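Following this line, the structures themselves.
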Structure P
Amino acid sequence: MEQQQKQMVAPPEQLSRLADPCVMVVFGGTGDLNKRKLIPALYNLVSGQLLSPHFAIVGIGRTAMTTDEFRSRIDLDIKEFATRPLDPEQWKRLLSQIYYLVGDAQDPATYARLRDLLLQIDKDHGTHGNYLYYLATAPDLFSAVVQQLGAAGLAEENDGHWRRVIIEKPFGRDLESAKVLNHDINQVLAERQIYRIDHYLGKETVQNILVFRFSNGIFEPIWNRRYIDHVQITVAETVGVEGRGGYYESSGALRDMVPNHIFQLITLTTMEPPISFDADAVRDEQAKILRAIQPLSPEDVLNRTVRGQYGEGMVDGERAPGYRSEPRVAPESATETFVALKLLIDNWRWADVPFYVRTGKRLPERVSEVAIGFRRAPFVLFRKTPVERLTPNELVIRIQPDEGISLRFGAKIPGPLVRLGAVKMNFAYADYFGSTPSTGYERLLYDCMVGDATLFQRADMVEAGWSVVAPILDVWKALPPRRFPNYAAGTWGPKEAHDLLERDGRHWRTIDQ
């Protein structure tokens, strides 16, 4: 027994390892992402003893300031955006490792100065010549930055040094642009150097989908078309476009959410068991799912997709303006702020199981979840009882805001008659594991520093995702919406979204957390 217990305890080096020594270069260093997410995430890695002491940050921006001025600005920002109390010594040490470089991301001179600064930082901080470039810039600069890195020799890997590039979404705005972007950056970088980030995958509950599915023997055998009736995925936000009207006008809900966040949830929910948790083993199975999603014909787009745009309404007891009244939004805008889809996966496990997806702005609840609806049990046993119908079992994986998992099943109501009530078994992460202060970027930054690309999209996955939405984009472009706005802020989208399920004899589940 004692021997068994010893075998169950992993040695410390297997539980965690320090991230590799490196310099993290943030293009867009003066932007919101850096101060709100990246710097607080790096501090959390320091607190968790996961960040190498041989580490430094270089912020690059067009605003003229010195490194000392940049550090002063970051020092103020962290007090607002830190997710945990600051340890003065730890923060002071990290702050001393932050540098600033004034420069235009499209100017070759910027990269010459960057090269000199990186060589000096290597000497001062022992960062071993490993460089991680984070592209927190406008999407139209992605290709230019990578090309400039290549021209300056800053992307070359030699003498055991690594060079990696994190690219924010959106990765392209359609299939053709995604292919062009992949081609352009592959001229400079090998696929192993490219980390296409989706911050959604930094959430513990998203990562837990695989662990939940493949570590529990009671669920994996029933995770298929024989037992599952349908799947619903909801990613809802109560906020509007929050001053990002200019970006949203060129994007819309479909481009903004479906090829990345939504498809990541679908692939993790439906993929076959990989042979290991190695990056390519997992991503191979995800890519298979994306390629198996049934292509939509123009007629399918008309019957199985819904778009909406919010008008005036009430959110959290306050009047909310319509989308067309938001700053930098056209008065007659045809941009969708809500999308609902019915998708089918053509493979042996999921044939004929519909996947209903909805995402949108200005909805009643902020919630992201995957709801698995199981097939109803046979009713024959209950024909001569007061029971009128059986409620199907439902498993809900809550991703945010209250991370957890719940299972609904039927139980007998106490009394002399056979009456059934729906009850829930509810697991909340905070109750079992406590709450871990997080920005959602800690795991992703750490994985990039250790070279684990499991949670990052590969080129073929990006293109497969855009291939699925391409027919929708084409039809919606050819047929402008007839009546926008078509749902009030604070409601669950247009009537057509409810009709999408009712035609199949189903309905959207009531979000009750």
Structure Q
Amino acid sequence: MTVHCLHGSLKQWSRLVAVAFVVLLSFSSSTCQQPDAIAPIIAPFEMPQLERPAIPQREFDIRDFGASEGGIVKNTEAIRHTIESAAKAGGGIVVVPAGRWLTGAIHLDDNIDLHLAKGAELLFSQDVVDYLPVVFSRHEDVECYKYSAFIYADGRTNIAITGEGILNGQGKPWWLFKTEKQLNEKLLYDMGTSGVPVDQRVFDGTEGKELRPAFFQPMRCKNVLVEGVTFLYGAFWTITPTYCENVIVRKVHIVTEGDYGHTPNGDGVDPSSSRNVLIEDCVFDTGDDCIAIKAGRDADGLRVNRSCENIVIRNCRGLSGHGGIVIGSETSGGVRNVYATHCRFDGTDRIVRLKTARGRGGVLERMWFKDLSGENILREAIHLNMLYTGTRLPAQPVSVTTPAIRDIHFENIRCFSGKSYAVELLGLPERAIENVSFDDLSMSALKGIACTDARGIQFRGVRLDVQTLPLVTLIDGESIRLDSVTSSQEGSPLLMVAGAKTREIRIRKSGILTFDKSVSVGPEVAQDAVVIEK
């Protein structure tokens, strides 16, 4: 108990130090610095070398357009006039100098860099009317018109949010929407399911129809950059580029969990149906997923049918949150070509999670997760789940609404303390998870490996330190290979297999030697389903 409490206090202290460090940086002297070069992008798929947007380097100070410092007077119009003037001049840097500046919604234009100097803090109004009129959005990946994102752009090219300052969403009043106005989310989902035209899905506060805005939501934009700034406590998802192309999010700190409270749905970075995205060197202290890649929800997502693809995630750190790197659960347009490497997570529910469900449709494919680590992982360290909603049985007919997960690869993953399975795969009886490889895993967890409705799965060089047996459970698994899967745990059974579909289970150098001691076989499993190779 003492060790547990010490770990908790150390974790809280490290979180406070990380936040304090960022705040101290933001309030140091105001001097613009030349940003460092973006390292070449190396990925196992074709990916363009992303560059910062080409924005003219002329500055427009919001004070010259009437902005008042102090956090009391709203500067919405002053900031709007600054952006308009910069846009008319062909673009430039809109400078928010040191100080506290209160504002409503900010809409970016072509060739605009909203730059927060050291010591600058943008405070976003808690009055909903400051986010009207409504704008075209996606809410939990269903299209609609709702309150403007705190910072918004639609159809713009070359836009940026940069600097070393703070964007403070002051989102607490919005959080009540999660409980008091949750029927509005159900109404939107029903509209999407029944095919109500998007221009009729209006949530502007009339008759209580309201939906929370995202913090930064560029829609249909090209060449987007977010760099250096800190986001604190928005109303909903934090950074969610939607239908965008060429997006860079780097050296950003996102806080949605801490002393101010817990932001419901307080995700960090959620690319939605976007392509060519780089997320690097970011720190997440979130109440929900750190990074979640999305592509539309259910019938509305199938109607739009836009994938999210070419996503590179590197050198990020998660201090809390549901998932470190998450795909889904909104997957209807499909997600492909994802590469995540050199990331660390401490206290998240999972390290990597793929989640989808019947009714979502879409294919999750061609993903590589390499050189990742997790400590104090509260759920399954690696979790691939096609049963995010509903139950496994009975099997259902395959249709366009049936999702798929295939061609996923894990290499050099470390979990130092997990509270559930090291690896869990949950497919559908009508469509198995297919072609997943695990190489060089070292996992300390409560339980080992569990695969249900999975085909073409390979484990090679996997070291498990678990507290409960069996080490590996396979239910309706086909063409599964366990090669050099070892554990310090003694006892039996090490392998349990069940399900009439189970076949072609091959085991090599894994300490599983004989059926009478190491393997438990269900009565419905064929006699030759498990082969132990010498």
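What follows is calculated from the coordinates using simple rules that are stated; it is not laboratory data. Note that the coordinates shown come from a computational prediction; the quantities given were computed from them, not determined experimentally. Cβ atoms are built from the backbone, for glycine too; each structure is taken alone.
Observations
- Of the structures P, Q, the one that 17 was derived from, the read-out being relative contact order in percent (Cα under 8 Å, 6 or more apart): P
- Parent structure of the calculated result -0.70, -1.08, -1.11, -1.16, given that log10 I(q)/I(0) by the Debye sum over Cα atoms at q = 0.20, 0.30, 0.31, 0.33 Å⁻¹, for residues 350-389 alone is the read-out and P, Q the choices: Q
- Each of the structures P, Q was assessed by distance in nm of label points 7 Å out along Cα→Cβ at positions 310 and 334; the largest value belongs to P.
- For distance in nm of label points 7 Å out along Cα→Cβ at positions 94 and 486 computed as 4.6, the structure of P, Q it came from: P
- Computed -0.88, -1.23 for log10 I(q)/I(0) by the Debye sum over Cα atoms at q = 0.10, 0.12 Å⁻¹ - originating structure among P, Q: P
- FRET efficiency 1/(1 + (r/R0)^6) of positions 150 and 222 (r between Cβ atoms, R0 = 35 Å, to 0.05) derived as 0.10 - corresponding label from P, Q: P
- Structure from which -10500 was derived, helix-only ellipticity at 222 nm (-39500 (n - 2.57) for each DSSP H run of 4 or more, over all residues; to 500), options P, Q: P
- Parent structure of the calculated result 6.3, given that distance in nm of label points 7 Å out along Cα→Cβ at positions 126 and 342 is the read-out and P, Q the choices: P
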